[in-house]
Structure 1
Amino acid sequence: MTLSQDISDIAIIGTGPAGLLAGYETNPSLNDSQVDIFTKSSKIGHPEHCSGLISFEGLQRLNVSMPDLKKKIGYNSIRYAKLIAPNNLSFRIDRGTKAMIVLDRPKLDGYFAAKTRKRGCNLHLKCKIHKIGYTKGYWFLLMTNQGKKSVTKSKFLINAEGIHTHLAKSLQLPVPNHKWHFPAFQAVIDGVKDLERDCSELYFGQEFAPGFFGWVIPLNEESARVGVAVGSWTGNNTRKYFYKFLKSHPRLKNRLRKDKIVKTYGGIVPGAGPISRTYHTNYMVIGDAAGQTKATTGGGVNIGGFCGRIAGKYSKKIISNEISSKQGCVDYQKQWRAFFEPNLSLMKFFRRTLSFLPDKDWNKIFQIASTTGLEKNMKVTDIDLHGTGLLNYAFQPKVITKGLKLTPHLLLSYLRGVLPD
């Protein structure tokens, strides 16, 4: 085992958007610091495991330029979302001409990586971190790099390890509840019939996507990403639900052909919500590992990426001795919470409330929503911060009146989600 000769000022574990943007904000070329970013992957952005449907507004908060989006990263723009109930009742939400974009996620991560390298960060591929520990003012990282074990150390550590959180767990910090991690399976399918290029389709109900939902996201006029995510409590049956979705759903069975599948890939959709503490001594945790994701949809690129930027900003101030480490870590948590925590906690509440809801109650929700203006309410709501929009809608008098009979069913579903198994 070897000890690295260099000492990082800041070490970052993970090369998703959160980790890369944290590195970008540290801007080591300006302050003569050494920032090292480690990933176990052999290529940035791989393996691919994302639907890639992301809001324009959120990406602009990450300083992604529109020309780069359209020319280098994006496949397609989405204006409408069509929501489909178990009984096939549906309605649309018009999000406007520049609402969402379907991205090539590996290229997006590569885009962030290139910007981060230009700022002076060092990216290290094929480095699997097995263990971290803090002693005598340094973080020690035990890793394997191309089969060789080594130890490196750093003055400050940012953990963007993603959804599995084995490193954060070793520090006895809070981690997202893995019960609310949703196994997902997705395919790129050619020759999709009756596909509206500017309209994503979301399918709800326990028969085809228990605990979460299914989706059809157009890449162009004839190709789409089609997938399902299901509750972890359903067992290891995600592929079974996926193929049932393709073959048996009344809206899809005559539109999708198994022999037109171009590629398939799986992943985990995070739905646990934010953790209660996101810092330790000279340490911050960001992104999926911190639960900085939308529990309603699993989306985390924009929110996790922006929280990464906040972490990078404060870690740079700490290393430059502008503020103390304790103050910087506390300020990081205060700032990201001020931006996102109320919405993330509301989305967590909605996820807990809806995941165990029977299909007959889903149908009632759609009937109420289609007659009480949910589509108008959500049209003006920030896509990435839709928790408050859903709450405001739910407390409209006409919604309360029509939904009174449904309240006990929603409460029962919520209790089933929060009570111990």
Structure 2
Amino acid sequence: MNGSQASAQGRGESGFLRSVATLFSGTVLAQAIPFLLAPVIARLYNAEQFATFGTLLAVFNILNVVAAGRYDQAIVLPKEKAQAGALAKGAILLVAGSTVLAAAILTGFSKQLELVATLPDLHLLTGPLVALTFLGGVQLVLLQWLLRNRAFPVIARQKVLQSVAVTGFTLLLGWLAWRNGLVTGYVWGWLIYTAATCWAVWRRFPLDKAWDPAAIKAALRTYKDWPLHNAWPALLNAVASGMAVIYMVAFFDVQVVGEHNFARQYLLVPISMVSVALGQVLFERTASRVRERLPIHADLKKTTWALTGLAVLIALVVTLFGEPLFATILGEQWRYAGHIAGVLIWGYAAQLVGSPLGSQLIAMGKVKAAMLFPVFFALLLALLPLFRHLPAVRFMALLSATEVLAYGGYTALVWFHARRYERSLRHL
């Protein structure tokens, strides 16, 4: 390697680390806000309200992941900005269509779902879910557009704004004793978040004003593999991730569901946000290096070890001290949730490692290989209703073990294809 190549690689490494630091600083700050105020929020809402809110999040995550047909994930790939812009516009149009479809499905089946669930008034979530489908879908598209433009500071600021908005409305509505304050505050927070992101894109990284139907159709056609081969595995993955909440709602009483969702809220949500932030940066980094036929082993190795160490540390702390921590910080009424947290955390820790690494399969162009994980995960979860007779904590332990097995296999699959990619470079 000559001096200019070493200098360029050094600048690349420095830029990568700055990107990670920028996104992580925004993500950490965004998570610090609700965590610092969690003792207040925990005392404003009860288990039934968290049961309803957790159900909303589980269904929203399923709708959100396919709202844009997964075309949003392809926006960083085109070499030409015009094609990427056309792809973004087509994805936004698909979000509008998905919102209409979601409204029809939720309206038609919400009453029937209430008959098999332990939560009352599930139909009241239809309006919030329809609104979130549109807001979340548009946000996904614009986020990828910002990511393509390497607008990492903007993305970080938007995450903080979302956290401030959601937390602020949640506190206000809880103080006002608003029955659905958790749900309403979340929707209002997303409204502000998406509006602010639209403003940032319009002011600093605008899409072309012209909406050329021919260009949009051509861009969607070029990347048709994303909805054909990536949407359904992504949907399976989202369904698998949400099945824990769905099973709890179907098998156990509202109090247990609320305790489970409370623990999930303060463990999995921040872990997921960190995973997504790191996955976005790694995806952009790996996709760029793959396009240029450069090695990815060093980045992957560092990331895997760092995430594994962090995951094990978090899991040990929550397992050993979760119950007294929850009772002391969040209130004695959440002591059982702390006990549950010590069981659930191992599955969430596995997700912290496997989820960001899994996005590298797509960056390597291994779309079909990426399909294996949600199928494998879904098959494992499909066996769990056979154990519905177990006590709640033992059932949750089984859920956690299932996640460890699934995400462990996902990580192994990523490493398998990374090594194949590295071998292919040596034969060039």
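Every read-out reported here was derived from the displayed coordinates using simple, explicitly stated rules and does not represent laboratory data. None of these values were measured; they are calculated from a predicted model. Cβ atoms are built from the backbone, for glycine too; each structure is taken alone.
Which of 1, 2 yields 1.00 for FRET efficiency 1/(1 + (r/R0)^6) of positions 29 and 277 (r between Cβ atoms, R0 = 35 Å, to 0.05), as computed? The value was obtained from structure 2. Quick check: -10500 is what I get for helix-only ellipticity at 222 nm (-39500 (n - 2.57) for each DSSP H run of 4 or more, over all residues; to 500), calculated from one of 1, 2. Which structure matches? Attributed to the structure labelled 1. Here the criterion is mean count of other Cβ atoms within 10 Å over residues 61-68, and among 1, 2 the highest value is seen for 2.
Looking at structures 1, 2, which one was distance in nm of label points 7 Å out along Cα→Cβ at positions 85 and 381 calculated from, given that it came out as 3.9? Working through the options, I get structure 2.
Determine which structure produced the value 16.6 for mean count of other Cβ atoms within 10 Å over residues 245-252, calculated from the coordinates; the candidates are 1, 2. Computing mean count of other Cβ atoms within 10 Å over residues 245-252 on every structure in 1, 2 gives 16.6 only for 1. When semi-axes √(5λ) of the Cα gyration tensor in Å is computed for each of 1, 2, the one that comes out at 34, 26, 22 is 2.
To test your reading of the models, identify which of 1, 2 gives 14.9 for mean count of other Cβ atoms within 10 Å over residues 173-180 when calculated. Here the read-out was taken from 2.
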